[in-house]
Structure P
Amino acid sequence: MIVNGQRISASRSHAARYRIWGVLIVLAFACHASIAQCVANNKPQRSISYSFDPIFSADRMDLRVTLEFLGGRSGEAELEVPSSYAGQKGPTKGFTDFQVLSNRTTLTETSSPSSKILRFPAHTPVRISYVLVKDWNGPLNSDTRFRPILDRNYFQILSDTALIKPKLDPASTQDVYFDWQQLPRDWSLATSFGVDERCQFFHGMWKQVRTALFVGGDYRIQRATISGNSLILATRGKWSFTDDEWERQVQRIIETERNFWHDNSFPYQLVTLAPFDQDGGSYGGSAYTNAFMMHLPRKATFSYSVVSLLAHENFHIWNPYKIGGEQGTAMSWFTEGFTRYYTDVILFRTGFLTLSEYIEHTNEKLRNDDLSPARNISNAKLTARHESDRSLSEVPGERGMVVALWLDSHIRQKTKNRASLDSIMLELFKEGGRRDFRLTMDRLVHVAGRYLSPNDRRLLQQYIEDGTTMPVPEFALAPCVRVRTESAFQFELGFDEESVRTNVVSGVKPDSEAFKAGIRDGQKITRVSVFWNDTSKPVRLTVRSSDGDHSLEYYPRGPSREIQQYYMDVNCS
């Protein structure tokens, strides 16, 4: 779940920033007037520059990208070519017509498609170019949204998948220029580093350039402020809501979360919105440097799915990145799970969710955790298997949400409501400002231990490390909400999950709902829809067998078990 420490530092993109450098050495690329014109005589010697030149044809747009930087004394530089990102494979197919443009510079290919070696005289300018092309076909959806999107009317590119970059220390401070002067004059432009400025400048950590977002074309630009700081919304497509309504919702959620963290150190933030090529289905949201990218189906409304996605991903700015952690590690139960917990808490506190709606969504998450086949797997095993076992993808978030719920309730009980989980989060954020701070389980348990009894501290560590069953705690936000036990079905696909990837059914369980629906080993899957770990939604498949195609549907329900859920007393509000 993605928004990031390297994705939240403030941009300094205004032209006034250029002047502080005085008249310094300009890289001598006389044949490339665009860059020279963009940065004039204010360019630091060791800066890095990108220029973007659109190439239009009858039905497409390609983008020539020129990279310039000063070579070091070693006379050698490694170029990083994006090769994978967010499950996307083969982005290198989008890089064509690679050229070395600087004198006495040679290129050496390596055994890896993600790396190239340049050799040149020491301390001389290096300039290369390539043409970025759209390397995918089919609809824009959750599978293709991260790839370069290049259209005659607009573009969306990510540094992660579209920019070839010199290999540098991610924490090093760099000066980087972006020249967009060749874009059509009537196109809008919004990036991680500014809006509608064709010459953009960034001074900061290199990792923030590595996680940047760039859009332009027929996006509609709106400008708003949060406590005096700039909020830019770039929107394209037609929606059931107006641009002004979208602006109000985005502004409200972002402002609420900044107030929660007592942090408004965001001079600039960009939020982009574009439609998927489908009326319904999945949603997509990801955070980048000073930016948040959102994709919705064309008929989306301000539903819980939309608003919670925005609240969730924006919360990741602090958890884990400003706190000092990373996603995809042994701390996923915290980075993802605690963010899931606070997503609903934030929406409840702002009034977007009523108490009954908050309980409904909380019960759903409790149910998913209770019925998970990996409910009691240790954190070490979960971390080791998480990347390779699709069935475990939701487990860290589900487990962490229950830990957060339990921890908040016990802190409130122990302190008689003088403290809550908020106290721990704000303390971790304060500590995260120290350069040497790293978010670890021991650190979290130590901070939480100040508000817990010795036995609760022991139980907390046991729940996290061993995955032992955690009882649903007393409801902390309203005295008229109780805990009760009820029966629910476990999720059971009924055949091997690998079949969804191979498109050939295997491992059908004879006593499963899938078998009862007519699914058999060896059938070819031509279409499939699965809501993983959700027994309330049917699995739909079209399978091909010897007598033709068949559309099959069933509910993926296995054995039932007892679970705990919240319920409201009569007259509770």
Structure Q
Amino acid sequence: MARRAFLAGSAVVLAACHPAEGEYFGNTTPPAKQRLVFENISEPETLDPAKTQSASEERLLPSMFEGLTTLHPVTMEAITGMATHYTASPDFTRFTFYLRGHPNPSGIRLPDASSLTLAPPPPDNIPARWSDGGVVTAHDFLYSWRRAVAPETAAGFGIAYFNCIENAAGIIAGKIAPAKLGVTARDDFAISIQLCRPAPYFPSLLWTFWFCPVPARAIESAKKGGAEALWMNARNIIVNGPFTLARWRPNDYVVLRRNPRYYARSSVRLEEICFLPSRDEPTMLSLYKAGLSHAIPGKFLTPEAVAGLRGKRDLKREPAARISFYSLDSLQPPFDNILVRYALNMALDKKPIAAYLAGGQLPAAGVVPPMRMFPPLQSLPVTVDGQTYDVLSSDPAGARTLLAKAGYTGGVDKQGKRISFKLTINQRPRALKTAEILQEQWRQRLGIEVMIGSVTESIWAEAVSNKRYSGMIEDAWTANYLDPNDFLEMFGSPGATGATWTSASFDGELERANAAPDATERLHQLAEAERTLMRVMPIVPLYFDSFSFLQKPFVRGLWNNPGDVPLFKYTSIDTHWRAS
């Protein structure tokens, strides 16, 4: 849909949203049953945890599969999942996790979120089960992690998270057999992991989909039948999470139903969740307004929609642990010249982007969003030919000087050729408007021509993941665990962003930081690593995001956390709710 038509459609939907209409946007009559309809933005490409790389799947998979740890729905703290306890070596290079069912777990007990549920937590010594009744064991994790790193799996961008495990990088590269992964099942209910570098954040990482167990028997049976993907069919799938797949009608809906064999089933209130792949905003808003859907998640409402809904009590806004940026192909001209990269950033005034988005976004200087105890990066002086420039500041005059020093006076090289490059963006309205703001600034301030190319989410995600693009590409990162390392490690080798720059020296700097025995010193060293990264400037940072989302007043326990990860195991419908 053309952008003009898109916004016009939104305006029609919002036209009836008048202050006299009431406190809420549209129908607020709750459903009679514990059935939630959630707008999932786009069609999932896969339900295989090892292969996911789409935002739509990020909202489905935590309800179907559960890792050794899971997330506290508000704080994103690592809490008990399939494991109840763990031990860690003093240097954080070896961990042992004790699964549910272990007769004598030791070490640190993982916290839980039982205070948010109506039911007491289940006993630790009762094993968790798959939806077919089989017991979840350490061997399931061993199979799943080896499969995830095997080259033939072609795992999604989350594969980078496995690199901290011994031999994972060599396995991913096809140089080592998957059986050599540094993971051992000590017995049915204890699993040990040997890391190749310190990772004090490791327990927080294990909730992510890529580390979730998958059912070996279902997958291997599908392989024998000649079509591995059939294991994800509703008739064949086996899960260990709070919900299982009931129906999947492509491009129409995905329905999950409460899993009667989930270990904490007594605390799961929803009977069913229906995910709708609503691709355009007018459709999303129309469904929500009519009461045919109950929630629209963060990151996707346009600024125009947020402005039209301002004042409605069901419009909510929360700070996000997320940065939006443009990744550069710094291996190719003109971005192989660091002065050009500096000039691109210094030429920008990022405040108009935040003003356009109007949802509490903040202009970004570095890559780590505001985080407790972590010093924000605000300036970075760099000396070029005896002159010092703050390469994180908005300084168009300085940008033109550096561009001229790079051989492009007025944006033109010595042969009279003007700098021009392609900027690839996702097909989302706010992405286009943001690109147009920067396109105009680069044209006016540097004489550079930018050609904007808009592609579908799947094409964009593949281009970022495989670093297959020309010039510059829209990029973003949302925290999978609340630690500065998550935003810095994505630039470590081999890199989880679209940026083509990697550095063994930077990898070593991160490793030394995470090995620091003192937590405060570790954060200080991570802050220095961020300065190292921005001194190289493989990206153009744009803004730290916030989430604006819609949620019906009768929906309970669907908290919006900084990572925008909805955890439906805590959610319920207040079927008796009525507007006061």
Structure R
Amino acid sequence: MSFVLRNGLLIDGTGGPGLAADVQVTGSRISAVDKPGTLSGDQVIDVDGLVVAPGFIDVHTHYDAQVFWDRDLSPSCWHGVTTVVMGNCGFGIAPTRPEHRETIARTLENVEGMSFEALTAGIPWTFESFPDYLLALKAEPTRLNVGAFIGHTPLRLYVMGDDVERPASAAEVAQMRAVVGEALEAGAMGFATSGSPSHQGAYGRPVPSRFADVREEIFALAEVLGEKGRGVVQATTGPELFLEELAEISLKSGRPVTWTALLTGMTGRHSPFDLLDRGSGLGGEVWPQIACRPIVMQLSLEDPFPFGVVPAGKEVLAVPRNERAALYANAEWRNRARAQLADTWAARWPRTTVQETSVHTELVGRDVLDIATERGRDPFDTLVELSLAEDLKTRFRIVLFNDDEETIGRLLQDDRTLLALSDAGAHASQLCDACFSTDLLGHWVRELGVLDLEQAVWRLTGHPASVFRISDRGHIAPGYWADIVAFDLDKVGASQLERVWDLPGGSDRLIAQSTGIEHVWVNGQAIRTAGRDVDGARPGLVLGAAGG
């Protein structure tokens, strides 16, 4: 069975200029690209007025659990994405022994803002090892192609048991190396870890990867990728895991390394370009990940993820949600929290607004600093008092990072960066950046003209495929897998966020619909036609790490 896409503008994912061309697909692969009107097939699909591009690749998601209750991987599938990589930041749900299932769920609850109830109801736990996890992914079809890192946090729990708040012994490192090797052989995309001080896991404790000795453990685990000649290292940076260490990991292992996150407002005294220049001079293949959207959270004090950077916030994460109101009401705790947040949050209070409430409806859209000034109160106390009056259900919109458009535009134009950071599947009730691809095309290409169309498509396709060594994807060329999207550049974009309650156990999440994404094919099969999803279409494959 073959079909031909005719009358579209082909942007092939290489960064080269667009051209009018026919694209022929036979079975699951692209079989020919030629001049308009020269190719034939069993079906001819008129894509006049549309851009024809490779399917978009999202290399930073946290769909590790969601994939089991949502085989469509929404909302990514609505935005032209055809391949996702999950297990970033060292988090995931495999390998996991039965006695650590709750710990893993509690870790994801705190560090990735996932609903514990949804995780408990939605993960089938038919697996223990990482190879078995991949088999469970393959047991039922998915709408999109899926790849997964083996994460350092579940790996440490798997090998070290509950005693993870220490450096691993030589024997334990050797055992972890064996598990990483087994995962790579089974199809892991690579190894992911985190040293970030903001990553507080189960019961408010630092995630296990933060206790690893960087040179004795993380370097040793990354070396396995070099020995196997495949896979990517992904790291969320920390005090002892930054540019110099990441470059050394890449040089010693011979593998690409990608790190999170290079965002405006996160680099302190250094500009993002200072860090790019510094990193570029160290050698190796190291890619900082950037985002094209501001990092904005809609959070309640039930789940105060950003406050976890200070000791008082860690105390909150250490207690169950139903006990957190008592802590917020404690005057001594509030005095400590207010003092600890004074410096880091001073600039954020004017950018913190009341977003969702059934009690304080007259305050919706107003910033907390303004409300506090009006009441003669401190902004932190105002935030807490508004929350306590609504059983912690008040949601606040907080602009955290990456809201300097001029700098974001320059980062998008800098080929030393990797566009990623959708975080799809994580912080589901707090943000939705799974729509980054359509936002890039609508905002940064059509509206602002910061990127030309060819650059933007390359950032979404050929570039991530190259960095992650994803074979035969990311370009439109004969022999490549037929992951293709056809979109209307005049209309492409993302809708306003919408809150829905469709997770297991009735938990909520934010979603964004797309506009202008007219057709999508995954491995040659249509998953979207004429702007509508094709019901039941699940042609995705589980992808493994490639060499090179």
Distance in nm of label points 7 Å out along Cα→Cβ at positions 312 and 488 - structure with the largest value, from P, Q, R | R
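Out of P, Q, R, which one gives 25.0, 72 for Rg and Dmax of the Cα atoms in Å, for residues 136-415 alone as computed from the coordinates?
Numbers: P: 19.7, 63; Q: 25.0, 72; R: 21.4, 63.
Going through each structure in turn, the value belongs to Q.
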Structures P, Q, R compared on FRET efficiency 1/(1 + (r/R0)^6) of positions 104 and 232 (r between Cβ atoms, R0 = 35 Å, to 0.05): the greatest is R
Among P, Q, R, structure where Rg and Dmax of the Cα atoms in Å as derived comes to 24.3, 75 | Q
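Laboratory data are not the source of any read-out in this text; all were calculated from the coordinates shown. Predicted model, so just to flag it, every value in this text is computed and none were measured. Cβ atoms are built from the backbone, for glycine too; each structure is taken alone.
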